[in-house]
Structure I
Amino acid sequence: MPALTDLIARGIRGTAVVSPALAGDLAYRAFFSTAPAMRVHPRDEATHTAACTGRLRVRDTDVVTYEWGAGDRTVLLLHGWRGRASQFAPLVRELVAEGLRVVAFDAPAHGSSGGRRTDVRDWVDAAEQLQAMHGPFAALIGHSFGALAALTAARTDVPTETVVVIAGAASPAAFVDEFAREFRLGAPTRARLERRFRERLGVDEEQLIRRYDAALHPLPEPTALLVAHDRGDRRMPDADVLRLQASHAGRSQLVRTEGFGHTRILQADAVLDAVVAALQGTQSRAGAGQIDSA
């Protein structure tokens, strides 16, 4: 655990001794924090600057959009929490080389976009607006929290042929679970966090599951699923994504990598190849299954 994160976690646990409710409020603020902002990595700079940029308004916030390529089929990329679109640079290059058009965005309070607060609804809102401009999409490809947003969008107002989940999860509960584990939250503190989480999204527990759990409420039947997850991913262990993959048996493919972790998996050749193959239609449903890559 990074030093600052550890300091915040100890502060929350110390507060819980006096007031679990206040500790839960502090945990809620930490959970939704988008700091520190990610900068464009030098290896991704050329791809980042080559994009045609635009603007959207998402909940009164200016959101920066990106577009590469000029193909007839379009793919939407959704980055993760504290991430940015430029992280997809290796995949962007592969997809453009295959003749696809690629669009992406920096969510509010992320990357080059404005704002100070955000949640999954903003990712979905941006996806809906981009679909009106560029869709329909051949695929929605999400990394980490962006994968949850991709699954949500594909199950609501942004239908697509294929959803790609990279280092993601089936539901918001998995992200809360990992946050609670990392911060070692007690049960009352966690309960307060979960309540504040639901209040933010304006849902009760049943509605949260119905709207956001893509394992219990799978993708529409025509939609194919590609799941990529590293065996050593410490930020998001694979239990929830395996639940997702199992719920789409017969129309899903699982790519397992080794040694790439949560973020570097975006550069893994096995993942890039699997995404390209899925979009080329060379991975048939009859061939759905698991691919392991060292």
Structure II
Amino acid sequence: MREPIILDTDPGIDDAVAIAAALFAPQCDLRLITTVAGNVSLEKTTRNALQLLNFWSADIPLAQGAATPLLRPLHNAADVHGESGMEGYDFIEHARQPLAKPAFQAIRDTLLASSEPMTLVTIGPLTNVALLLSHYPECLFNIRRLVMMGGSAGRGNVTPNAEFNIAVDPEAAARVFNSGLEIVMCGLDVTNKATLTAEFLATLPGLNRTGAMLHALFSHYRSGSMTTWLRMHDLCAIAWLARPDLFTLKPCFVAVETQGQYTSGTTVVDIDGKLRQPPNAQVALEIDVEGFRHWAAEVLALAP
């Protein structure tokens, strides 16, 4: 049974791999892509997502989302993904356009059109989901669960404690964690371990068109090295959907710090129950790295 999903993304080089997996993993039925400002500006994330859909001739609607976080200015990750967000590959010109409605509206319409609850998969800041819940709180009942790449139970990657996707829009993340949604959180505890080896990366140009394109992008990706390994943060969210057996999850109460001078954007993950709050998320704490690599290779081989 294929799981109907909506993918919210901010491409981003590792987002490109996650979009490929969402399109070609047999367990996923991708119904809508929405874009958000994060790794680079909204204009660039939307352009990048449309280029990828055109590359794969994928007939998936795309809606453009929030250009800024709810309450604060955007801080991007162009230092990791390059100025365009997807440096290294020359995509061909196309005439694709986003839908003529904002992402939160498109998500609502897609949820209501589905005959069953759908899974939201977020691999960028949570701004669009927070807007959806604010404008259409009744949509909560049409969402089966939210599977997210974001957060950390330990150290951060933009501050000592904060992970990028949460740190970009902590207020949105706090709203989502307080919403009552069933949440699966794939944070840095697993995504820092979810690497592809140099040996595998070297095989990509000969794999297929997708492999050659990703290899070109990876040459400009700064989360690791082509000569050692690259971290596939966003791919973990799709991996959990397709192969949940690869992950060890623990139910935890998760709070998002929005005020701290040094801790804003931190996900406070109460692994030991010290705060005596009921769990509001299933938090991924371990991953079968070899199993993840094997699965990633299988999925990319299914792409054209």
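Read the figures in this text as sums done on the coordinates, not as results from a lab. This is a predicted model, so every value here is computed, not measured. Cβ atoms are built from the backbone, for glycine too; each structure is taken alone.
Can you rank I, II by Rg/Rh (Cα atoms, Kirkwood Rh), for residues 179-274 alone and just name the one with the largest value? Greatest value across I, II: structure II. When helix-only ellipticity at 222 nm (-39500 (n - 2.57) for each DSSP H run of 4 or more, over all residues; to 500) is computed for each of I, II, which one produces -9500? Working through the options, I get structure II.
I, II: which one has relative contact order in percent (Cα under 8 Å, 6 or more apart), as calculated, at 16? Considering all the candidates, the number was obtained from I. If mean count of other Cβ atoms within 10 Å over residues 123-130 comes out at 29.5 when worked out from the coordinates, which of I, II was used? Only one of I, II returns 29.5 for mean count of other Cβ atoms within 10 Å over residues 123-130, namely II. Supply the structure label, taken from I, II, corresponding to FRET efficiency 1/(1 + (r/R0)^6) of positions 27 and 99 (r between Cβ atoms, R0 = 30 Å, to 0.05) with the calculated value 0.70. The correct label is II.
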